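> Take a look at these structures.
Values quoted throughout were computed directly from the atomic coordinates according to the rules given, and no laboratory measurement underlies them. In this text the structure is predicted, and so the values were computed from the model without any measurement. Cβ atoms are built from the backbone, for glycine too; each structure is taken alone.
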Structure P
Amino acid sequence: MKKTIVMFPGSFDPVTRGHMDIIRRAARMFDRVIVAVMVNPEKRGCFPFEKRVEMLEKACSEMKNVSVIHATGLTAEVAREMNVTALVRGVRNVSDLEAENAMAHINGQLVDGLDTVYFPATMDKSNISSTFVRQLASYGADISAYVPEEVLDDIKSAFEK
């Protein structure tokens with residue numbers, strides 16, 4: 001029987017409870033979930049990619065069928081190298097869906113047969129974004145409702161003045 005391997009690519013700068021919800025749901029549905037911390041050389045992240053990988057590994061440590069990698073280059077090429085069946089993407093709203101749909105078409109053209117599976121954000125997590133978390137953290141606001149408990153101190157300490 002063929003195992004279903006999916007990849008959830010993103011910057012995860014930082015990982016949020018919304019990301020973790022998507023990872024948990026994917027881990028229940030698929031045999032293996034690869035969380036790929038993607039590095040875009042045109043973007044300067046708040047957290048170095050090594051720290052993002054470390055935080056995700058902490059947050060995902062209880063899920064035995066989830067692994068975390070870091071990658072550069074095109075998502076579709078990384079998916080091909082990892083023998084991925086489909087990409088996993090979370091969508092919070094119509095704007096997300098439109099952008100993700102465009103990327104799904106491109107990825108499907110780059111790697112024949114590469115599908116994208118969308119997970120709609122749950123109502124309680126639909127307002128969470130990494131940008132939102134970074135903004136709150138930069139002002140010293142309480143971010144505990146938006147990030148996994150395992151990485152809360154890592155994120156807070158990065159913004160301490």
Structure Q
Amino acid sequence: MEEYFEIGQIVNTSGLKGVIKVKPFTDDIQKFSGFKTIYISIKKELKEFRIEQVRFNKNMVFLKLEGINTIEDAEKYRNLYLKVKRDKDEKLEDDSYYIVDILGCKVFTEEQEELGKIVDVFETGSNDVYVVQNELGRQILLPAIKEVIKNIDVKNKTIIVHLLEGLL
């Protein structure tokens with residue numbers, strides 16, 4: 001399992017004192033209030049920053065990070081991604097998974113036919129949709145509902161699905 005989660009992307013600056021505007025990648029943006037440090041992914045390296053202040057506005061997160069004190073400092077990080085360390089103790093609800101843990105899972109039908117790997121997950125409002133791609137590049141969209149997704153084993157990176165009529 002991944003040690004770090006991508007939690008958002010720096011999309012802009014705010015004001016003159018180095019505040020960054022973040023598009024969050026989490027359902028619960030209030031989680032940002034619980035972080036003491038955050039990592040910015042710079043050319044496959046992670047640079048750690050202490051969070052000085054967090055505020056929210058219209059589903060966006062505004063962070064003041066230690067060491068980023070001017071708009072010019074903040075501008076250097078535009079379009080980069082924020083990561084946090086995985087909380088080993090955080091428990092998810094039943095049948096809930098981190099997207100990072102689902103990506104790359106091999107998908108099989110109940111008859112053990114391999115369909116491909118999960119290459120993307122996107123939200124539709126009512127449920128997530130898993131994008132499964134085979135080795136030829138063909139994609140299948142699977143709704144993440146109990147009637148379709150029968151078993152997810154993140155440890156072994158496998159997912160068993162029941163194909164409803166019309167999914168292929």
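> State the single structure among P, Q that was used to calculate helix-only ellipticity at 222 nm (-39500 (n - 2.57) for each DSSP H run of 4 or more, over all residues; to 500), giving -1000.
The structure behind it is Q.
> As an exercise: percent of Cα pairs over 19 Å apart, calculated from one structure in P, Q, equals 61. Which structure is it?
Q
> Follow-up question, since we're still on this one. Using distance in nm of label points 7 Å out along Cα→Cβ at positions 95 and 119 as the calculated read-out, with 2.3 as its value, let me know the right label among P, Q.
P
> Further question on the same structure: Give the label, chosen from P, Q, of the structure having the highest value of relative contact order in percent (Cα under 8 Å, 6 or more apart).
P
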